[in-house]
Structure P
Amino acid sequence: MKIINGFKLAEEVLSRRTSTEFYDNNLEPEVKQIIDEVRGGGDAALFGFTLKFDRVKLSSLEVSPEQVKDAYRQVDEELVSALKLAAERVGSFHQKQKDSLAKAGLSSLIRPLERVGVYAPGGTASYPSTVLMTAIPARVAGVKEIILTTPPGPDGTVPPPTLVAADIAGVDRIFSIGGAQAIAALAFGTDSVPAVDKICGPGNIFVALAKKLVYGVVGIDSLAGPSEVIIIADDTANPAYCAADLLAQAEHDPLASAVLITTSEQLADEVNKEIERQLKVLERQSIAAESLRKQGVIAVVADVDEAIELANLYAPEHLCLIVKGADALVKKLTNAGCIVIGESATVVLGDYVFGPSHVLPTGATARFASPLNVLDFVKFTSLLKVDKAALKKLGKAAATIARAEGLEAHARAVEKRLEPD
């Protein structure tokens, strides 16, 4: 990884306002064409795109209950237990959030969405954790129907761990379709795939662009970009731990970003050496190496306050704080999707079992966005119940503002009610 010294240079390297470069490319017309073909061609277009992009000829778009049951026989019991533990913790975390929401006493009706689509990446790999992290908050929120779409594997079936996770999470229906065509199906519906109210979950650039294009027809959670982490560390940090966490992000994707900001030149050098050692044993060595070569940065700064300023500027998806007195510094960290505190913690625990969803804001959107949570799956309806006393107190002001805006009928609608009976 390249090492840069000093706050000013680090500020230049780490400054970013948005991640639009990830979306500003020539793929959008192709994605729009896919969406249009699915909207017009329905199931036939889905079968065609699955054959074209996944090189799989499906006999059915929907996964049957028998296939889900059979998946349990193909998955190791230890993994099933781990998924159930993760599901329990994710459910408990979001139930507490829902309970807090119910106690807020807002003058609103809070209702869950009717039907939600969750997308889980797949194809050559499976991500059962993403199924848990998207479907369980929706289930806790009270969503009536949860639809999962995920690409089929090379053998034409959804990987068994994904099916097991979907069953544990309470997914209602599963479709083995991926990419932009899956997003189009969820947005507009086909004979087989029901249209949903909102689409959530991460995916590749085709999925992100498709979500962008169908927004307004349906709601979306976010436009997820490549994974990213910033580690703030001082001379007390274990270089092997820092290197392991940087590599854990880098192995996601060649576009993933792994950044270390430290007050110790010695730690910077030791972490670099550790990365070289640990990289050699990784199965995804080439992916991680490319990520670190292109996006990896180690910045050496004067003090922790400078490190925090840089982290707030970068607004990372994940932020690890491995410094003396870490707890007292959390309040200074204003822009991050997830903050991981202390040496015993690691982003990986949050990815799988800690409780909050691992679907987090990326590409500097942590400046204004939040992790996926219960609020993503409910809608608020304002309640206006006015008695005569409240009308008398508020009516004249409402009429005055209405006339200032040139809306005479608005003013009269209030004043009619103020007239003596």
Structure Q
Amino acid sequence: MKIVNGFEAGKSALQRGGVTFDQLPPEVQQRIEDTFGRDLTPTEVVNRIIAEVRDKGDDAVMDFTGRIDKVKLKSLSIPESEFRRAYDRVDPALVDALNIAAEQIRVFHQIQLLHSVKGFMEQGLGQLVRPLERVGVYVPGGTASYPSTVLMSAIPARVAGVGEVVMATPPGKDGEVPPSTLVAADIAGVDLSFKMGGAQAIAALAFGTRSVPRVDMICGPGNIFVSLAKKAVFGEVAIDGIYGPTETVIVADDSASPRCCAADLLAQAEHDALSAAIMITTSPDLAAQVNKEVESRLASLERAEIARRSLDARGCIIVVDDMEQAIELVNIYAPEHMALMVRDASSHIEDIRNAGGIFIGESSPEVLGDYNAGPSHVMPTGGSARFSSPLGVNDFLKTTSVVALSDDDSRTLGPAAAAIARMEGLTAHARAAELRFKKGDER
């Protein structure tokens, strides 16, 4: 990993480029040409898929699944029998682990619900809080299985009281969904599940098809085409956010364990070649030790090549003068995950303004946040922690304002409302208000 010295140099190293969705690796661009018979941008691909799914429904979804995923399907629905078979194909120890994780996630979000969401009615004004009726959970898949994402997305929706949770996940080359994903869906309380991925899945959830019910919100991470599709359907449905490559910033001083720091950086780097694994430290000695540990551990990883590409392209260790500079760099970068491995770590929490999640001390590694600590691992990326939050029960709730004023209240507020309405040229508005406080007028 490259070592960067000084606050200004560190600030430059953490500079984010503009978000672009139209630059793809050559092999992906070639697949687009092979599939659509012409050179299209990702945005053009997504717009075309959405239009066809909106027009042709299930037929378009299955057609694109065949053309893009190379899987021929007779039905999008995943039958109950597949869920029963999934338990026979998953190690009981993994089932136990998923149940433990589910309980931790459920308890955390139940507490969140109690403490952060309340309706009220005071002095004729109030607010009702109600859950969404139907939510779509997108779970990446195909060549991999991510049961943790099922738990982290579906359980908060369930705790919020969502009426129906619908899962979409792409099938593998054999036309099957990984059994661990199905077990997780069963544990999380998913109601309906469909074999579909990519932009076609997002379109089906947003507009509905013969098989797939239309949802009110779509949540969950995905590739560039999923992200673009979520952007495109926003307004037809709600979305949780647009997610990019994962990222972690570790802030450490000379009390931190070089082995723990290196292990956590590598855990982040192995996600994806575009992941960002960054450490900011006040100790030059720790920087050198961590760099050495990373190099010595890297070769033993199953995904060593991916981790190496990530570290070379986006990883770095920044050495600064003090904790004030370290935390200011964190707030500028606004990372998805932020780990504090310093003395008296809890004393710095209030200073961190921009981060999706804060992990305090070496006993709270980000990897536990990924799987079973409790809060959802669906977190803001790409600097969006400046203005957005991790997925939680609030995302699955909506509020309705209630106005129930007394006659006296209406007479008190009416003249001011009428004055504003007349200034805006809305005579009917003004008269509607005046009827409530002018004596002798018709009602």
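We did not get these values from a lab; they are worked out from the coordinates using the rules stated. Given the structure is predicted, the values throughout are model-derived calculations rather than measurements. Cβ atoms are built from the backbone, for glycine too; each structure is taken alone.
Match the computed value 2.1 of distance in nm of label points 7 Å out along Cα→Cβ at positions 155 and 339 to one of the structures P, Q, and report its label.
Details: P: 4.5; Q: 2.1.
Comparing all candidates, it corresponds to Q.
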One of P, Q was used to calculate FRET efficiency 1/(1 + (r/R0)^6) of positions 211 and 331 (r between Cβ atoms, R0 = 30 Å, to 0.05), giving 0.05; which?
-> Q
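Between P, Q, which one scores greatest on distance in nm of label points 7 Å out along Cα→Cβ at positions 187 and 203?
Numbers: P: 1.0; Q: 3.5.
Once distance in nm of label points 7 Å out along Cα→Cβ at positions 187 and 203 is worked out for each structure, Q has the highest.
Mean count of other Cβ atoms within 10 Å over residues 131-138 computed as 23.9: which structure among P, Q? Spell out each step's value before the answer.
On the way: P: 29.5; Q: 23.9.
It must be structure Q, since only it matches.
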